[in-house]
Structure I
Amino acid sequence: MEHFDQAAMADFLRRRREALQPQDVGLPKGARRRATGLRREEVAVLAGMSTDYLARLEQQRGPRPSEQLLAALARALRLSLDERDHLFRLAGHGVPTRVRREEHVSPGLMRVLDRLEDTPAQVISDLAETLVQNRLATALLGDETRYTGMARSGFYRWFTDPRARGRYARADHAHQSRTHVAGLRAAMSRGGDDPRLVAMVDDLRRRSEEFRELWELHEVAVQIARRKTLLHPEVGALHLDCQVLFTENQAQALLVFTATPGSEDHEKLQLLNVLAHGRISA
């Protein structure tokens, strides 16, 4: 284990927290704000950790954080890859290997996502892994960040978990299947030496006859539908436009779902927003 520089890490965390403003991470500024930058409780919520533990880290009293917790802090503090690596070194951990398929969400995409409060939006990888969702995207699609292993990939779940198809009309299933396989082919073409990807394809070929047949077609394309019909258990069918913003290397994409103002679909999104607020309040 490398040296855990507790004092330097405490100072780095505090300075990065104080350098951010609420609007930088999609939070309201609020009245009578005395704190410089973000409050500890705000960073703790963004990172999914306790405020007390963050306070102890900043006061040089906390135990060495795990790699998983450091990754969550890096995302909450909107760190660049260089800053993330520095945080890992200060904590005495090895720096994560930089690969094309980074788990660390692009700070540029995060800044856009932070400003989307009234429309569903999420960041996905080129393996259809949902890396982060805003509140309304979770209300629309469910929590897609909760999965582990191969099931993190929407491509994988489509062919192995019947529940994955529940948000789409049955008439759209064949098209979705073909699109997913073509997207997986494109991902393999760009990074076929990724052992996770090779293992996923092998497992899907073994488990799904539908996947095997489509894989043999050898179709290759990144096809994110610009118009989606989604089925929601509370508000019914929604016909939404999907705007896509890719990172430069196309390893990640920000998906933004919108509806025509004044339409029935727009009203359903507003209702979802109200329902999501209610659940948070509860």
Structure II
Amino acid sequence: MTVLTFTLIVLAGSMAAGVIGSLSGLGGGIVVIPLLTIVLGVDIHYAIGAALVSVIATSSGSAAAYVKEGITNMRLGMFLEIATTAGAVAGALISSAAPSSFIAVLFGLALIFSAGNSLRKKTEHVVTSSSSMAQALKLPSSYPVSKTQEIAYGTKNVIGGFSMMGLAGMLSGMLGIGSGAFKVIAMDTIMRIPFKVSTTTSNFMMGVTALASCVIYIQKGYIVPDICLPVMIGVLLGAMVGAKILMATDPKRLRVFFAFIIFLLAVNMIYNGIKGNI
């Protein structure tokens, strides 16, 4: 296979990954890594490095819009980034030393969990009271629901959410995914942050988390421009297309359909990991 053919395949596949990731809400890395490893035979460590670069690009682009709208809780995000970045560095170090087959199986299991979580019924619960630690850190805030109205919300269980964020960061560093499902669980389920704030704040944090683990992958030589550039461009273009499709179709049906595809990808990754084909 020539370099041009490889680049065009990666670019086309990454565009499809961006579309699927945008429609499912799970990011393009969930498709990019199986594409590179199973279809093109790229070592999984290089695939993870490319996926992390794409996470930085997509997160940086979309996070700015949410911050401008005032939905993202930046103070909460920067506080929890302490846990995610530390976890991401630890995860990257573990991944660089772990066998490819182990990472493939773990990646598949994380995909199954993320796909199932994407189908979970989202409820916009709002708590008004906050724990003493949350108040001391000034984490409670508000978000706009219209041009003239804002909803104030409290924050609970800071230590539990912080610990879960460390795990989310570790999985992100190990597997090259945004691990948004785990971040949202930390904020939405454990800390009782409204779902809309949880998702936007998670998106705000993803780029920084991915950047922290990218430093380790660069040192190990796993960030290769020949792979990263077409992946980054493809995922960005695909995410833009996916956003337009999402506005014109029923998101619930799309999420069910793509959750099924992601489940099949996960099973394939687990199978190939157990067989030692990755």
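Miscellaneous remarks
- Which entry (I, II) yields the derived value -24500 for helix-only ellipticity at 222 nm (-39500 (n - 2.57) for each DSSP H run of 4 or more, over all residues; to 500): II
- Answer label among I, II for the case where semi-axes √(5λ) of the Cα gyration tensor in Å, for residues 15-118 alone, calculated from the coordinates, equals 23, 19, 10: I
- Comparison across structures I, II (criterion: FRET efficiency 1/(1 + (r/R0)^6) of positions 111 and 231 (r between Cβ atoms, R0 = 30 Å, to 0.05)) gives the highest value for II.
- At a computed 4.2 (distance in nm of label points 7 Å out along Cα→Cβ at positions 39 and 199), which of I, II: I
- Among candidates I, II, the computation of relative contact order in percent (Cα under 8 Å, 6 or more apart) that gave 39 used structure II.
- Computing semi-axes √(5λ) of the Cα gyration tensor in Å across structures I, II gives 35, 26, 15 for structure I.
- Comparison of I, II by mean count of other Cβ atoms within 10 Å over residues 79-86 - largest value held by: II
- Comparison across structures I, II (criterion: FRET efficiency 1/(1 + (r/R0)^6) of positions 135 and 255 (r between Cβ atoms, R0 = 41 Å, to 0.05)) gives the highest value for I.
- Given 2.5 for distance in nm of label points 7 Å out along Cα→Cβ at positions 159 and 183, calculated: source structure among I, II: II
Throughout, read-outs are computed from the coordinates displayed, never taken from laboratory work. Just so you know, these numbers come straight off a predicted model, no measurement behind them. Cβ atoms are built from the backbone, for glycine too; each structure is taken alone.
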